[in-house]
1. Taking P(r) over Cα pairs in 10 Å bins from 0, in percent from the coordinates of each of 1, 2, which one would give 8, 30, 32, 17, 8, 4, 1?
2. Given that relative contact order in percent (Cα under 8 Å, 6 or more apart), derived from a single structure, equals 26, which label among 1, 2 identifies that structure?
3. Among the shown structures 1, 2, from which was the value 1.9 of distance in nm of label points 7 Å out along Cα→Cβ at positions 89 and 185 calculated?
4. Rank structures 1, 2 by mean count of other Cβ atoms within 10 Å over residues 17-24 and report only the one at the top, that is, the highest.
5. Quick one: helix-only ellipticity at 222 nm (-39500 (n - 2.57) for each DSSP H run of 4 or more, over all residues; to 500) came out at -8500 when computed from one of 1, 2, so which one is it?
6. With distance in nm of label points 7 Å out along Cα→Cβ at positions 57 and 137 derived from the coordinates and found to be 4.1, which of 1, 2 does the value describe?
7. If mean count of other Cβ atoms within 10 Å over residues 105-112 comes out at 24.2 when worked out from the coordinates, which of 1, 2 was used?
8. Out of 1, 2, which one gives 5.1 for distance in nm of label points 7 Å out along Cα→Cβ at positions 25 and 177 as computed from the coordinates?
Structure 1
Amino acid sequence: MPGTSLSAAGMRVMKLLVGVPPQTISALTRAAGVTRTAVAEQLNEMLAAGLVQRSTQRLTGRGRPHHLYEATPAALVLLFAGNQRLVVPAIWQAVREVGGEDLARKVLKRVSRTLADYYNDKITAKRAPERLRQFIDLLTAEGGLIEAVENGNGRCLLYKRSCPFISMVDAERSVCFIDREMLSAVVGRPVRQTMCRHDGDPCCTFEIGSP
């Protein structure tokens, strides 16, 4: 999930869970070469972060059931997030080389529209202020850190303290365009980006205009 970090010890345990069947604490302890208590602490950390999930296996006979742990898709995202810094810019470079800026703009608009449709299906409000509040609730439920502040004249400032696209930025700021277009399509108001964390600002800030 965006903004998730993991200790070096937790990362070692997480790597033992990726690409293998669910593991017991005993198996992880043997593989990691540390104490059971240390492994349990790392697993609890990863459970809280949504990086692993736990299930219970009941044994035949009188044996006590034991827990099995496996990595979630979020673990793969965290483990290979650095690859996005190479792959995503390479994709946009290829799009521009094949079809020029016109194709790149069409692709960006289509991606923005697809994302907006995903959130629009979950939003029931009709008026822009209520739509914005529901949108923020959805992003917050996904782990986003977002605040909205009214600044008069029907305008609103949206502070996105977390950015799910932080590792995907390219030289043309394609992901920033997607963010703006998606927000405008969801809320139904013009959107202008006034600050960007890729420029060294503490967070991305968007001004949502009046009708």
Structure 2
Amino acid sequence: MVNLLILGKSMDPIKRHTGIVIPIDRANIDTDAIIPKQFLKSVKRTGFGPNLFDEWRYLDHGEPEQDNSLRPLNTDFILNQERYLGGSVLVTRENFGCGSSREHAPWALLDFGIRVILASSFADIFYGNCFKNGILPVVLEEEIIDKIFTNTFRNIGYSLSIDLECQEVKHEELLLSNFEIDDFQKHCLINGLDHIGLTLKEKMAIETFEKEYYLKFPWLN
């Protein structure tokens, strides 16, 4: 049997998250824009943050193992603007995460520090991959997204609080919107459980089954 303790990874729980908003006012952002294909060779799940939105963020072509501190920055791109440094809430437009199903896309976002993504819609596979990796994707009405963009551009350091338990998006104490979320996905994020974590909750039952199974079929051991 595969040792799940070796494969498992911890996932930071999300109950309520407050962070500076990073606005990327584009629709249909695909996963190749989020993390270009040349960075997909690694499966370590970490180290992708410096290459998030690589082709928009830098003026040259990026490659794995490159020293990003020496690369020329696109100063017009949001991630390179000082007012958004340290941001952890991404607001964007419809169909975010479309294109290929690469799980490296949420890995790159999380490694950069993004914990919550607000959009009017998400690509289905990307949406599911976010939950598996500790990112909360929140679907909001387009008019609420418009309002968040307006407030973010007008106010330096504009931040939002996303309360997963109450399913609310707030600015300070002002409620901007409620949101819907699947009960199972909500449970997993609040408790920091990825699929391996869920399996390990049944560790004793698994070990009991293994012992009984190999007693019954010893030649398989």
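1. Working: 1: 7, 26, 26, 21, 13, 5, 1, 0; 2: 8, 30, 32, 17, 8, 4, 1.
Going through each structure in turn, the value belongs to 2.
2. Details: 1: 17; 2: 26.
Derived from the structure labelled 2.
3. Working: 1: 2.6; 2: 1.9.
It traces back to 2.
4. Values: 1: 14.4; 2: 19.4.
Largest value of mean count of other Cβ atoms within 10 Å over residues 17-24: 2.
5. On the way: 1: -16500; 2: -8500.
The correct label is 2.
6. Details: 1: 4.1; 2: 2.0.
Going label by label, the one that fits is 1.
7. Numbers: 1: 15.2; 2: 24.2.
The read-out comes from structure 2.
8. On the way: 1: 5.1; 2: 1.7.
It traces back to 1.
Taken together, the values in this text are just the output of simple stated rules run on the coordinates, not laboratory data. Quantities reported herein were computed from a predicted structural model and do not represent experimental measurements. Cβ atoms are built from the backbone, for glycine too; each structure is taken alone.
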